[in-house]
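Presented below are the structures under discussion, each in the form of C-alpha cells.
Throughout, read-outs are computed from the coordinates displayed, never taken from laboratory work. Quantities reported herein were computed from a predicted structural model and do not represent experimental measurements. Cβ atoms are built from the backbone, for glycine too; each structure is taken alone.
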Structure P
Amino acid sequence: MGKLVWRVKLVAETGGPATEIEVARIEREDWAVPETLGLSLDEGKRIAAAIQAELVRAQASTMSEHF
C-alpha cells in the first residue's frame, strides 16, 4: 500500500489575493491499520499549536498595519 500524506493548510482571504500556509504535514506508511487511525494526541496538539501560532502572527501583523 502507498504512503498517505495529509497536509493541513490555512488560507487567508483578506480582500486581496489569498495567501496559503502549510501548518502541518502528516505522513503514514501504514495507514490502513488500527494503530494509525486518526491523529495521535501529540499530532493533534502540534497541529493546534501551529494553527494558533500562525493565526496570532497574522493577526498581529494586520493589527500593526492599523496602528
Structure Q
Amino acid sequence: MSKKNLKEKLAQYILDADENALNYLNEAAVKYDEHQKILDKMIEEGEEDIAAGRIVSHEEVMKSLGLR
C-alpha cells in the first residue's frame, strides 16, 4: 500500500469513526511514539558506544567468561 493510499484510508477512518475508535487510534499513536522514542535513544546510545570503542565482539565476551 502506498503512503498516499494509507493517508486517504486513515483520513476516511477518522471521519467515519466514533469516539471510542478515535480514542483507541490516539492511544495507539501515543504508545507507538513513546516506543519509538525509546528505540531512538537505544540506537543513539549504541552509536555512541561504537564510536567510543566500548563495544566488544561476542567472541571476546565468550573468551573473557572462559567459555572459549
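Summary table
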read-out: At a computed 1.8 (distance in nm of label points 7 Å out along Cα→Cβ at positions 39 and 55), which of P, Q; value: Q
read-out: Winner on distance in nm of label points 7 Å out along Cα→Cβ at positions 7 and 31 once structures P, Q are ranked, highest first; value: Q
read-out: Structure responsible for -27500, with helix-only ellipticity at 222 nm (-39500 (n - 2.57) for each DSSP H run of 4 or more, over all residues; to 500) calculated and labels P, Q on offer; value: Q
read-out: For 45, 14, 12 (semi-axes √(5λ) of the Cα gyration tensor in Å, calculated) the corresponding structure among P, Q; value: Q
